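Given below, in the form of structure tokens, are the structures.
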Structure 1
Amino acid sequence: MPYTVPEVARPFTLRIPDEDCSQLRELLGLSHVGPKTWENQHEDGRYGIPHQWLISTKDYWLNKFDWRAQEARINSLPNYKINIRDDSDKGDIDLHFVGLFSQKDDAIPIVLIHGWPGSFLEFIPLLELLQKKYDSASLPYHVIVPSLPGYTLSSGPSQTEAWNSKDAACVINKAVTSLGFSRYAVQGGDVGCLIASILATTYDSVVAIHLNLLPSLDPVTSDDPSLSPSEKEAIKRTEQRYLNPTTGAAVLQSTRPATIGAMVSSSPLALLAWVGEKMHEWPEDPINLDELLTNVSLYWFTETMPRCIYTYRGTFINGHQYSFPPFKQPFGYSWFMKELVPGLRKTVEKKGDLVFYRQHEKGGHFAALERPTEFLQDIEDFIAVAWPRDS
């Protein structure tokens, strides 16, 4: 029988109140950028957000950015909310997701999980490509893109109980199974790779996993003679800027999430500096300002930043990171060469039954947003070899 979205999933239309838009503009206009310093005049961002970038991006946000146009783009996709009841007294979650559902009897459910400082918006270009390539009668997949609990249009987390990534994964699994899918594939990068890994190692409903980041890979140094020139270049870049996870944003969000949440909630300019910095620096090439500011604006309107960094609490201090047993499911990996952590095949293949691996010369941390065509092709090619034939 063709799939019908169950009644538990409520259609949702995003509409930010006019007064919230006006308040954002007023606060942004009153925000002070601060003086030039030796550090903030480095345009490569080695010491943080460049002064001139912040000035020019503030001006674009205030005078040229069209929130309503971006809101209409979001609403052009099928948005839903589903209430997920909690079994551990941590509170229910009203989970937002975008869903492209197929009428094919054998359509494969795929869950795409975003990271930080991104959101479900990272996958909009990919979803638009799917809409152009297929209609509901020919779409080979059911594609579900949730907003993680605490992010943008999803509620949570609990204000009275400590939440963690395992709680978020539990909510995602409940949501997907509530939609009628007892088996599904999962994809993730950044925080999404953490949630996807928890799902794959906890729930039998996950039958295939594809990642584009694995932060806990065994270290490899750039003087390893077995490396190709491009691999050496990628590792040198990591050694120079990203190798120590106990610096910068990771340790602050791990040890002082309340302080960071308060700081960036005080001003849209502060939020732009903290979130926009990563979206400006971590891709290979600068992300389109409209896409960057749509994400930052939605973070502001939904007060996301204080709510979403529970996944970092305690994770990047004292050498502690999540580690997982090897995946039992078919496993795929896409390495976009400018990703923060190199995904060399020799290290990735230790994580499980690696049935798909592809290296891309172009692309960085926000691969789905930067290279949606290649990203989608990887997912389709992975599913073709990973999905169990008896499913």
Structure 2
Amino acid sequence: MKKQRKPCWLEKAYWVACEKILCFLALLPARDHKIVFDNFGGRGYGCDPKYIAEELLKRDEDLDLVWLTRSMSEEFPKGIRPVRYGGIRAVYEQATARVWVDNFKSGIRIRKKKDQYYIQTWHSSLGLKKNEQDAGRLDRAYVRKAVRDASMTDLMYSNNAFRADKYRNSFWYHGEVMRCGHPRNGVLLHTPPAVIRKVRKHFGIPEEKRILLYAPTFRSKTGGVGYRLDIGACLEVLRDRFGGDYICLFRMHPNVAYQGTDCSEGVIPASDYPDMQELMAAADVMITDYSGSMFEFMLTGRPVFLFAGDVARYLAEERELYFTFGELPFSLAEDKTQLRQNILAFDYEAYRTACRQFMELVGMEEDGEGARVLADRILEEIHKGQTDC
């Protein structure tokens, strides 16, 4: 049996120094006008934090908007100040911010002060996979981090009754759950033509081409077994059913975005694109498996098809699901023959009816106004802090 390496004195000294610095930073006062945003631990300008930040930029307020990023070469709108994620400077910004906006269980080591306000946006408005306490089989280190994060969180929100209930009962969270739309969904309900042009220009997609977005979720144990979609065959059958020539944007989940994607003809890797919502806004059709993105793309009224060739193994080794496939408004295929049949048999009217019934089942109310509502709450908290002083 291999002996466990003992940390050397230099490592110990490093971590002791870090703890002392964190203790010092925790004493610094929060600045009322500063808001710190994080998206998946510094992974690009996207998700709900992006749309909240952009709404705040429209307001006539003197705000310091800080974005934590792993890539300082990434472009940000004027008025957003990028800071490298994970360094002492990032911790300093968090320690002195009045508001934190984060979309995953934060690895923040510093403790939130009483006069700071933390909005946990989460990264899906409705999920198919069971998560947090419902998921079971969770790593103990993750549970500790999640419990700590929940204890600091002041606000979560949801556009549906089902997820709101999960926040209250399965996320170790006992604070306020606001019912409102999700900021990132506004672009799906009211898509500016400029967003579609932006995506097409970024990937070099001609206007006459239609877009298939293939966005499978990650597998922590079963590897790439679930990603065996014959994309070339899909592009052909989509042309047969809907007309036009298709090209595929292949988007991996952020947890496995580093893995290689299918680069065959007609397939464009899109995992590095920071904003999934813009990809969905530009897409004509989505194919996914267990990803919660299906419920957001559903808001566009465009077709969603499920392809999962590993259902039995996924349920046994990865995650259980909140809904059976029969409860979903989307057809499921476990092989390419079945997927072809589902695409050819697609009926718009039946699909829209099924989507409407499912939204009623989960109590979904999405108006695309979430960014405005959350920006209002943030400014309310900032002004409250200024009044208290």
Can you say which of 1, 2 returns 2.4 when distance in nm of label points 7 Å out along Cα→Cβ at positions 88 and 304 is computed?
1
If you work out distance in nm of label points 7 Å out along Cα→Cβ at positions 184 and 360 for 1, 2, which one comes out largest?
2
With semi-axes √(5λ) of the Cα gyration tensor in Å computed for every candidate in 1, 2, 37, 25, 21 is reproduced by structure 2
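Since every read-out is calculated from the coordinates, none of them should be taken as a lab result. Worth saying up front: this structure is predicted, and the values here are computed from it rather than measured. Cβ atoms are built from the backbone, for glycine too; each structure is taken alone.
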